[in-house]
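Dropping the structures in below, format is structure tokens.
Derivation of every value follows stated rules applied to the coordinates shown; laboratory data play no part. Quick caveat, the model's predicted, so the values are computed rather than measured. Cβ atoms are built from the backbone, for glycine too; each structure is taken alone.
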Structure 1
Amino acid sequence: MGGPFSSPDEGAEEPCIPTAEEPCSVPERLTRQDLVDYLASGCKPRDRWRIGTEHEKLGFDLETKRRLSYEQIEAVLKGLVSRFGWLPIEEEGKIVGCSLDGQSVTLEPGGQLELSGAPVRTLHETCAETNSHLYQVKSLAEEVGAAFLGLGFDPKWDLEDVPVMPKGRYRIMKAYMPTVGTLGTDMMFRSCTIQVNLDFADEQDMVEKFRVGLALQPIASAMFANSPFRLGKPAGFRTWRQHVWQDTDPARCGNLPFVFDDDFGFDRYVEHVLDVPMYFVYRAAKGGYVNCCGASFRDFMEGKLEQLPGEFPTINDWESHLTTLFPEVRLKRYMEMRGADAGPWRNICALPALWVGLLYDDQAQTEALEMIEGWTPEERDALWKQVPITALETPFRDGTVRDVARRMLVVSRGGLERRGLDEGSFLKPLDAIVESGVTPADALLASYAGEWGGDLDRVYEEWNM
């Protein structure tokens with residue numbers, strides 16, 4: 001849930017405590033324009049565009065197949081520090097992550113381990129970073145009798161079987177999720193994703209990238225579909241993880257239809273975010289995370305936050321609030337493409353390749369916009385709802401999603417070729433999926449019904465990373 005360019009919540013500014021020697025100065029209150037300017041400050045010339053890849057994985061005990069305890073994960077994190085030179089990140093005296101050279105390894109709510117990669121220039125660099133990370137955590141996990149699954153959703157264990165990680169923000173979110181949807185805790189504790197973070201040149205470029213990303217996100221979800229099991233049996237979906245997002249929290253998830261309105265830009269996005277209910281505000285002086293569930297940032301801007309009466313937000317509070325929105329494409333000072341299930345190493349590298357090819361080349365971006373021109377809000381919404389079930393076989397206009405995916409890959413490969421960095425090979429796993437029509441989920445279901453004989457424990461042997 002983090003990002004390679006973002007600051008941790010713990011960096012939020014603290015209220016001043018005055019003394020006789022050092023009275024507090026009164027900071028200027030944030031204005032709406034400050035919030036807009038914060039997003040606009042992400043605009044960068046092309047030569048400063050970078051790629052940030054994030055990926056999560058499910059740890060499991062090799063003997064019992066159960067999810068890892070905090071103590072097992074703690075051993076892996078401490079090994080990263082002692083053996084590979086990472087710097088520890090602690091909360092309430094416990095290690096909950098580590099950082100190194102712009103990268104961070106963090107714990108998701110149920111102990112999923114996430115790498116938020118450093119911003120790098122090429123796909124070769126981001127894939128090398130992924131390879132190094134997997135070597136490190138796999139070697140450390142083996143020493144504590146553990147391994148990792150490259151799937152988008154826990155195939156076997158129910159919520160009560162999943163350990164809760166010692167992070168304050170997750171306690172707040174866990175309590176709030178059931179009040180706004182039925183599957184939010186599934187998202188927190190049992191799902192895993194791959195994500196790529198990309199830059200934009202200016203407001204118009206941001207708008208174009210946002211529209212392409214939202215419209216084509218279901219197509220990417222179909223290609224990466226890799227979560228067909230739930231509670232030890234087929235779930236009836238190719239990507240149950242993607243379905244989970246449809247009943248997590250309608251206020252902060254979904255397709256954002258207003259992005260396609262003529263007046264969309266930074267200001268319109270700020271208007272949306274101001275009214276998305278908050279989760280928390282971080283204040284070390286008040287013991288850490290202050291539960292603000294259901295309150296609006298708009299009220300916070302006016303000093304009307306019941307939990308912090310008379311207090312006004314800092315820009316770090318705004319940055320933190322932005323991270324608690326979960327649409328299919330998320331805007332901060334960069335853009336996050338969020339629609340893919342987690343998977344094996346080759347798929348981790350393919351996801352940034354797909355979007356870099358589409359959105360880091362002017363001609364490819366124009367062709368992608370032409371692809372989605374005329375798609376109606378109803379069509380986009382139908383894709384979002386149906387793709388989790390039928391993936392590439394989903395009907396669309398006079399063909400299927402597989403046809404759109406084939407065109408999407410052609411455009412992306414053209415964009416990568418024009419970058420001139422020999423990056424096209426990273427699309428090969430997606431070429432194979434679209435050419436065969438067999439998603440990772442289809443391959444899993446075929447194995448389950450065939451050679452595994454309905455024994456889902458085989459997934460832990462054959463699909464570990």
Structure 2
Amino acid sequence: MNGQDTIAALATPVGIGGIGVIKISGPLSRKVAEKIFRRKNRKTLPLNPYRLHLGEIINPSSQEVIDEVLLAYMPAPASYTREDVVEIQCHSGFLVLEKILELILSEEGVRLAEPGEFTRRAFLNGRIDLTQVEAIVDLVQAKTLPALRQATLQLGGQLTEKIQEIKKNLITVITQVESAIDFPEEEIEVFDSNKLLEELNKLSEAINALLLTYDEGKLFREGIKTAIIGRPNVGKSSLLNALLGEERAIISHLPGTTRDTIEENININGIPLKIIDTAGLRSYPVVDPIEAKGVQRTRIKASEADLVLFVLDQSSPFTEDDQAIFEEFQEKKMVVTLNKCDLTPQLDISSLPQKLKDYPMVTISAKYHSGLNELKKVIHRVVIDREGIFSSPIFINRLRHKINLEKSLAGIKEAAKSLEAGMPSEFIALDLKVALDALGEIIGETTSEEILDQIFAEFCIGK
């Protein structure tokens with residue numbers, strides 16, 4: 001990746017649509033645009049910055065018109081990448097987009113952008129920091145309004161501001177400690193140890209407050225893996241269809257209809273759930289090799305799930321299969337879903353194992369969509385362990401953030417121990433600098449190329 005190159009890429013999905021956008025960024029952007037773009041009025045005036053120009057993309061060698069377009073030119077540094085940027089809005093058809101992009105890439109010094117390279121240039125040129133880079137990914141991938149809100153706040157720089165505030169206070173403490181290194185023989189107290197400990201405790205509390213937001217932040221970014229489990233023919237596929245509001249899974253009165261897992265994303269009161277319909281589990285051996293493979297996959301998916309919906313059939317008694325399934329997955333977060341309430345009940349809830357009754361229970365009819373709102377409320381409550389959402393306006397939602405905050409916190413705690421033990425100032429300063437570097441890594445001030453590569457691998461080519 002060479003930052004001096006001019007890059008180009010398609011910024012919208014390939015396919016038939018109203019508009020397709022092609023982006024060019026780099027020192028040759030304007031030159032390339034003026035070579036292949038002809039204004040509608042045939043004037044050859046220079047491109048005006050930050051205005052949409054109506055015209056045509058032409059092949060300079062043959063003067064063939066490829067498409068009528070709108071073109072915008074944004075000179076550096078007031079652009080997304082802080083480089084000269086051109087955006088071409090054309091009709092969205094595969095052939096049109098391909099021809100225009102080929103024409104741009106045929107110019108000497110222009111190449112196809114790598115995944116995330118536009119945003120990487122914005123980061124390297126100081127327009128955004130690393131938390132904002134990650135927020136762009138989250139914004140594009142958001143599946144619920146809370147996830148969108150979280151990404152928007154982070155893109156606006158709230159997390160960065162908090163990290164910078166902690167860094168500023170930490171630098172003040174380091175400065176005081178290093179002043180003692182500069183005057184080791186002076187018979188004066190360069191800093192007040194008790195006050196310094198108070199400052200370190202405040203820093204620890206601020207970092208801890210951010211760490212406490214990780215589980216919730218991750219929940220809204222990644223969602224919850226939720227497996228629907230139960231013995232055959234208890235209504236697992238019917239429940240999936242009811243939650244989705246469409247006939248996604250085949251349902252039948254015959255047991256063993258579901259042979260493989262089906263995964264879909266749904267929104268439960270603002271929480272993204274990746275919900276998995278599974279094959280029915282049973283205690284006796286499965287003869288059909290395809291169904292056996294489905295049962296094996298069910299066990300794997302259920303073991304990986306963050307939450308299971310354990311479906312019981314109210315129109316039949318509690319069976320040995322039900323008991324075996326519960327015992328296998330009783331350590332998971334679980335909602336017991338009593339299905340088929342539209343039929344004559346034969347399930348004696350009072351006779352169920354006490355441990356099973358300790359889990360939240362909801363009575364539903366997947367067939368008639370009865371009780372689904374209550375089920376959603378219970379899922380919401382079980383997942384986040386409380387009624388409300390967004391207890392904090394600032395979240396961390398990536399393992400990278402969590403690891404670096406923990407590293408910073410450990411450095412501050414070690415410095416506090418050294419201070420209390422009367423250790424030399426050099427040792428205290430060393431621990432505090434470890435803490436400072438860890439904070440810098442979160443916003444991209446001290447981040448390795450390997451970490452950057454991992455982050456930008458999440459981007460598509462046009463972003």
Structure 3
Amino acid sequence: MTQLDDILARVDAEIPASLERLFELIRIPSVSTEASYAPDCRRAAEWLRAELDSLGFAATVRDTAGHPMVVAHGPAVAGPHVLFYGHYDVQPVDPLNLWHTAPFEPSLALQPDGETHILGRGASDDKGQLLTFIEACRAWKSVTGTLPIQVSMLFEGEEEAGSPSLGPFLEEHGSDLRADIMLVCDTDMWDRDTPAITTMWRGFVSEEFTISCGDRDLHSGMFGSAARNAAQVIGTIIGKLRNDDDGSVAIPGFYDGVVELPQAIADQWNRLPFDAEEFLADVGLTTPAGETGRSVLEQVWARPTCEINGVWSGYTGDGFKTVIPAEASAKLSFRLVAGQDPHRIRQLFRDYVESLLPPDCTVSFKAYAAAPAQAMPLDGALLNSARAALTEEWGREAALAGTGGSIPILGEFKRRLGMDALLIGFGRFDNRIHSPNEKYDLSSFHKGIRSWVRILSAFSETRP
């Protein structure tokens with residue numbers, strides 16, 4: 001047997017102990033968004049510090065304006081230096097009556113298909129996922145006495161609250177966290193048998209705007225047709241944000257800088273076992289509504305969007321009130337791809353709205369969050385080493401996936417520390433994260449640990 005075989009065998013033998021450690025962490029109700037759980041968030045941070053300290057890491061709990069960070073450094077070793085990021089905080093459990101088991105009393109549940117589910121809040125997001133990496137390090141240390149590369153870790157306690165302390169923390173402690181690459185285990189596999197590396201994630205812009213017409217709501221019988229109706233005006237503007245003929249965004253200049261998906265990625269996505277009809281049918285839909293000629297995967301992963309998130313105006317209570325509303329408001333968001341500057345997109349939108357205003361109307365804007373899109377270079381040595389290691393463990397070619405969502409924290413690391421990230425997760429789409437009855441598949445936990453063992457080994461033979 002090779003050394004790698006010995007380490008993988010140790011992982012297999014230690015799964016019961018690894019599970020018990022995961023259960024201990026899940027039992028700590030580290031809900032970051034509710035002040036009453038602040039002591040539990042600190043308790044989770046201290047639990048992680050103690051575990052990492054027992055593995056020979058120099059681990060500390062560091063205070064922030066919110067919940068504490070956990071920073072740990074392994075000994076300096078030749079080869080790449082990785083920073084593993086995760087979060088120990090979890091979502092609230094409400095509504096509690098929908099849980100089949102106590103959310104902070106983890107348990108195992110055998111399923112009809114033979115899978116075993118790890119049940120509990122945080123089982124998948126992100127306690128089970130982050131422990132796959134820690135347990136892989138434990139296996140390496142127990143067999144060889146050391147790690148094959150230099151490893152640092154950062155665990156935060158406010159990810160579920162929007163990471164308000166992360167930016168200031170990186171500003172102050174960035175020099176202590178810089179590494180060759182960042183590793184994140186907070187994403188999903190392609191399917192239950194196919195691992196995935198997320199290589200691109202979209203940026204975003206969120207905006208609110210209000211149309212004002214006249215100085216007050218008006219009687220529709222006395223002023224109908226003669227007076228501008230703010231609800232009608234905002235409806236017209238919203239209707240002109242997308243082109244009816246091809247589903248594209250109609251804002252002038254919106255697509256400047258957007259490049260086509262590389263053919264190699266397009267070909268790889270076409271090989272993935274993805275059923276567009278089933279994807280839409282699962283949410284009661286039948287017809288893709290994005291850009292004509294683009295696949296559903298392109299529409300949700302690789303193309304920019306403009307979506308209306310909420311509209312309100314006039315009287316919406318019980319009964320009826322015949323008014324011409326003087327104000328109407330809407331919230332909308334843009335998902336952006338590489339080549340689009342979020343601040344420029346915000347200004348293009350505002351300019352376009354102002355160009356559509358009829359007489360007697362004004363508009364005011366309120367800016368919310370913005371972040372750029374990011375994409376990993378597909379020829380990166382560490383990416384390809386990780387992909388080969390995943391393929392070896394799972395017996396299937398690891399997918400290079402995109403995500404339609406946005407991950408602002410990665411933008412912080414890129415902007416402040418210049419670090420790219422490899423997103424390698426072992427969750428499944430049905431893990432019910434953020435919902436009652438969260439679960440993590442035991443096979444994901446087990447093979448996730450084995451996968452990180454292989455990735456660490458592969459990195460030891462790779463130069464970034």
Inset, instruction - Match the computed value 8 of percent of Cα pairs over 45 Å apart to one of the structures 1, 2, 3, and report its label. - result: 1
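A value of 16 was derived for relative contact order in percent (Cα under 8 Å, 6 or more apart); which structure in 1, 2, 3 was it taken from?
Details: 1: 20; 2: 16; 3: 26.
The correct label is 2.
Which one of 1, 2, 3 has semi-axes √(5λ) of the Cα gyration tensor in Å, for residues 216-375 alone, as calculated from the coordinates, equal to 33, 22, 15?
Working: 1: 33, 22, 15; 2: 21, 19, 17; 3: 36, 20, 13.
Going label by label, the one that fits is 1.
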Inset, instruction - Kindly point out which one of 1, 2, 3 the value 1.33 was derived from, the read-out being Cα Rg over 2.2 N^0.38 Å, for residues 40-95 alone. - result: 3
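Figure out for me which of the structures 1, 2, 3 the number 5.6 belongs to, where distance in nm of label points 7 Å out along Cα→Cβ at positions 88 and 432 was derived from the coordinates. Mind showing how you got there, number by number?
Values: 1: 4.1; 2: 5.6; 3: 2.6.
Only structure 2 yields this read-out.
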Inset, instruction - Compute mean projected area of the Cα convex hull in nm², for residues 72-343 alone for each of 1, 2, 3 and report the one that scores greatest. - result: 2
